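Some structures to go through are shown next.
Derivation of every value follows stated rules applied to the coordinates shown; laboratory data play no part. It should be emphasised that the depicted structure is a prediction, and the values quoted were computed from it without experimental measurement. Cβ atoms are built from the backbone, for glycine too; each structure is taken alone.
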Structure P
Amino acid sequence: MSRLPASKATLGDELPAKQVRVKRDDLVRYAGASLDFNPIHWNERFADEVGLPGVIAHGMLTMALANELVSDWVGDPGAVIETTTKFTRPVPVPNDGVGALLEITGKVTEVREDGTAKVSVTVTFEGQTVLGRPTATVKLG
């Protein structure tokens, strides 16, 4: 497993894995920053009524955490040219002060002659992926 800096990226390099704990107060802060005040992200009763497994993290917050892994690795958030994903599974965030633990990994799946690379990211919660095929294209240093 290679952990070289992004500027020396080669096919198959793995990004340094990270774990991120998402708590209810994170959801409140994200709602304020994104202006996404959908009650599924803060109201337990409403989330239950619509069939969710409780209050869930914003999908875009989960995606942002995946992108943070990539931008930390490449060393410049501005070097992230494009990101893609599908939201495939909700992340329930219990109101217990501990929250939900996300495990985030990434791997270089393509290095191009134009100085860019494609990174595939995996985000799991309780052993199950929560984003469908997240990728990022980055400009290498």
Structure Q
Amino acid sequence: MLNRIRRRRRTRTDDLQRMHEQFWPELFDRVPEDVLRIQAERQAAAQPAAVVDDFLPPELRVPSHDQVAGRMMPWSQPIVLDGDVVACDECGAYRDWVIISTNDQVWLRCRAGHQQHERRLTTAWFNRNSGPADATHATFEDCLRHLGH
């Protein structure tokens, strides 16, 4: 009994395979009439697109990362890391910092001009806490002047 069922299934599968092989080449190159009509309508209605300069004007372009030596932001409140308030190693100042991110390092600069590398801060931290750049400057001193230091 089971052998007959298996033979019947095999015969049906073979018949379906044969029908597929017979009709597939015919169906492969066929395109529905609606598709041809819609394509013809689109080609007839298509107008050439106007050529527009899609680049921003130079004064609105943001420099790429390889064109910028680093980024800075002011930080007026104290910086607390691991429960400790970060203070300047030389003068003891603990607020009114300029935070500098350059070469995957974060540096702190106090109002007196002392700089120290802060290993507990990362570039990812800087990116999360900094706002959008409001200006670019040619020199480090120009940027400090812009930030009020």
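A value of -12000 was derived for helix-only ellipticity at 222 nm (-39500 (n - 2.57) for each DSSP H run of 4 or more, over all residues; to 500); which structure in P, Q was it taken from? Clearly, the read-out refers to Q. Figure out for me which of the structures P, Q the number 56, 20, 12 belongs to, where semi-axes √(5λ) of the Cα gyration tensor in Å, for residues 25-80 alone was derived from the coordinates. Structure Q accounts for this read-out. Assuming 34.5, 98 is Rg and Dmax of the Cα atoms in Å as calculated from a single structure, say which of P, Q it is. Label of the source structure: Q.
If you work out relative contact order in percent (Cα under 8 Å, 6 or more apart) for P, Q, which one comes out largest? Comparing P, Q, the top value of relative contact order in percent (Cα under 8 Å, 6 or more apart) belongs to P. When mean count of other Cβ atoms within 10 Å over residues 17-24 is computed across structures P, Q, the figure 9.6 traces back to Q. Structures P, Q were shown, and mean count of other Cβ atoms within 10 Å over residues 41-48 at 7.4 was computed from Q. Taking distance in nm of label points 7 Å out along Cα→Cβ at positions 33 and 65 as the criterion, the largest value within structures P, Q is that of Q.
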